[in-house]
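In what follows, structures are represented as structure tokens.
Just so it is clear, none of the values below were taken in a lab; they were calculated from the coordinates. All values derive from a computational prediction rather than experimental measurement. Cβ atoms are built from the backbone, for glycine too; each structure is taken alone.
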Structure 1
Amino acid sequence: HSSVGITLTFNDYSGDYCSEVNIKWYRDDTLLANQNYYPDTYNYFCYGIVDYYNKVVITFLETSKPYRNVFLTGITWGLIRIFKDDEIEDINCLMELNPISEEVSINTMDYTIRSKSEYAFEFQKKQ
């Protein structure tokens, strides 16, 4: 697998989250990356571009509220980005449809994006 990082989603009802997390990426037994992160909200993106890994070890070191268990509700490989109008410079979409399904068309989309994010922009690689 390859990704630009991992998004951790904690308990959004109570606002609990881990305030310190360590993530290690491996290829078999070889350590590729080792990084500490300091989340400050229940939905936190742990930025780190790592290619061709097949094992991830996440260690939760500290919680935002003492004596609370870790309440992890989701892990997303990579980052989900929603581009706003001021980030999309140009977009063209071609969608064709045959009402009787006589042939299958290939739809295309071309776009130019001007990202305002602090993270390097990289689409998820084909796995």
Structure 2
Amino acid sequence: RQRQETERRRLKEQARERGRQEREQEEERQRQETERRRLLEEQTRELERQEREQEERQRQETERRRLLLEEQARELERQEREHQEEGQRQETERRRLKEQARERGRQEREQEEGQRQETERR
């Protein structure tokens, strides 16, 4: 009977020890799972942060390019306007000189005609 009682106590202690070990293992498993989730969430947040930064850099680069293209377009329009204005100035000057030459020719012919008539009169 004493042997049976001792055996019963030993088995009971063994079962208690097994229960304790199982609880510890379960706690460790839960702790590791919690840590794994925490790391995953941290990595996810970091990736999202990097993604947002990348999107912001791309947005700024796109805006910079857009502004640069607008500036280049304005500069081309300005040069084109200047070119047209210069062309008009040159055309106006050409007409003025042509008119001046016509007027000089007319005056010379009138002068020659006057001299011819004066010569004839004498």
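Numerical summary
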{"read-out": "Mean projected area of the Cα convex hull in nm² - structure with the largest value, from 1, 2", "value": "1"}
{"read-out": "Winner on FRET efficiency 1/(1 + (r/R0)^6) of positions 36 and 76 (r between Cβ atoms, R0 = 30 Å, to 0.05) once structures 1, 2 are ranked, highest first", "value": "1"}
{"read-out": "Ranking 1, 2 by mean count of other Cβ atoms within 10 Å over residues 4-11, the structure that comes out highest", "value": "1"}
{"read-out": "Comparison of 1, 2 by FRET efficiency 1/(1 + (r/R0)^6) of positions 84 and 100 (r between Cβ atoms, R0 = 25 Å, to 0.05) - largest value held by", "value": "2"}
{"read-out": "For 12.0 (distance in nm of label points 7 Å out along Cα→Cβ at positions 12 and 92, calculated) the corresponding structure among 1, 2", "value": "2"}
{"read-out": "For 9.6 (distance in nm of label points 7 Å out along Cα→Cβ at positions 44 and 108, calculated) the corresponding structure among 1, 2", "value": "2"}
{"read-out": "With helix-only ellipticity at 222 nm (-39500 (n - 2.57) for each DSSP H run of 4 or more, over all residues; to 500) derived as 0, matching label from 1, 2", "value": "1"}
